[in-house]
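Asker: Below, each structure is written out as structure tokens.
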Structure 1
Amino acid sequence: MKITRTESIFVGTFFLLAMAGSLVGAGLIEPVIAASDPLSAVMGNQGTLLAGIFLELTCAICVVGIAMFMFQIMKTATPALAAGYLGFRTVEAVFCALITIAPVSLIALSRMPDSASADTAVQVVLLIRSFSIGLPLALFFCLGALCLYPGLYFGGLLPRFIPVWGLIAVALVLVMNVAGQYFPIQLEIKLMLALPMILNEIFMGFWLIVKGFNQNA
């Protein structure tokens, strides 16, 4: 099938928006809800939380958009990988949306007349976010990536160094998250292991916007 420049630009833009929404959204939300008194912190930072919620929901929408476009693009050359990518990234998008339950709930709880009695509810919603943002979200992201990059490589859709870079990067992310279930990993090390994946998706996003997919694939 012929891949239009519009499709390439959409996919590239979605990759960049998803990455920005995830990183910036979490950067706005996490410091507020991680406070020793989350409800008091939320009351003074509702605008910040709402901006973070919007960005994380934008990420979820863009993840679905990427999956749908890439399914159409990959299904001719690598149909099994295309179907796997669509399925795994759709589930990932569900978790991306699920993690916004915590900040939304905390805003609602902070507006209750007797917010001091909401400690149990606060702990529950924070636990839901912590669980969702942990291994499940990372696992489905990695499973999707393990479908995407071989599809890009064997389909010849992008220069080979991009999917090879992506496969190495996703292996680091997978090792980091699995190892993190058994022993603590310092934040600096996590950032080092995640950085190749972040840079790969940013680079790929700009490549698709500027150059597009390989029309000779």
Structure 2
Amino acid sequence: MDSGLLFSFLVVDLLLVCVPGADWAYVIATALRGARVPRAVAGLVCGYALHTALATAGLAVLVAGSPRLLTALTVVGAGYLLWLGWGVLRRPATPEAGTTGTTEGRPFLRGATISGLNPKGLLLYLSVLPQFLTLRGAHLPVPAQTAALGLLHMACCAAVYLTVGVLARALLRARPAAARAVTRTSGAAMLGIGAFLLVERLATL
């Protein structure tokens, strides 16, 4: 692939990943609950691996072209965000909470569910990624280019989310009140994003 296109995609993708959203909220809440941030981030990246596989196989276009399937995906994803956000608001995390009640696999599974069911992630692959594909005269076939850009997106997500988690834990460890406030904000963000996705999609029916 052309190095200029790769660099351009990297810049655009980093800007998009650095915009706070449901992924950010989940990583911050996970860090403040004392759970393992790398496991949560690995789960988020795994969810985007699903989107990469769908886009590479051409199935993403099928999902986008099916209003019923896209609506079902949006409703499930939004409902999960609402449930998770409400749980965070009910039990705001503090650094003193430690790992009590946290299982090893839960951060990974929740992360994979959040990103895997996120219709905005699917639309990102449909609207942004295709602009950086070389359709004619390319040394790599389009599926290989799609996979390469998807892997680059996953790497950006891993780097940014790990940084967010480490900073959240380091800066708020000695500030329980601030930690609770940030956690509640993260939970409210999950509720807001989930409600927005639900209303936005149902309004198109």
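Readers should treat all values here as calculations from the given coordinates under stated rules, not as data from a laboratory. Computed from a prediction, not measured in an experiment: that's the story for all the values here. Cβ atoms are built from the backbone, for glycine too; each structure is taken alone.
Asker: If FRET efficiency 1/(1 + (r/R0)^6) of positions 112 and 184 (r between Cβ atoms, R0 = 35 Å, to 0.05) is calculated from each of 1, 2, which structure is the one that comes out at 0.90?
Answerer: 2
Asker: Can you say which of 1, 2 returns -27500 when helix-only ellipticity at 222 nm (-39500 (n - 2.57) for each DSSP H run of 4 or more, over all residues; to 500) is computed?
Answerer: Here the read-out was taken from 1.
Asker: I've got another one for you. When you work out relative contact order in percent (Cα under 8 Å, 6 or more apart) for each of the structures 1, 2, which one comes out largest?
Answerer: Top value of relative contact order in percent (Cα under 8 Å, 6 or more apart) goes to structure 2.
Asker: Hey, distance in nm of label points 7 Å out along Cα→Cβ at positions 88 and 152 derived from one of 1, 2 reads 1.3; which structure?
Answerer: Considering all the candidates, the number was obtained from 1.
Asker: To test your reading of the models, identify which of 1, 2 gives 2.2 for distance in nm of label points 7 Å out along Cα→Cβ at positions 48 and 192 when calculated.
Answerer: Working through the options, I get structure 2.
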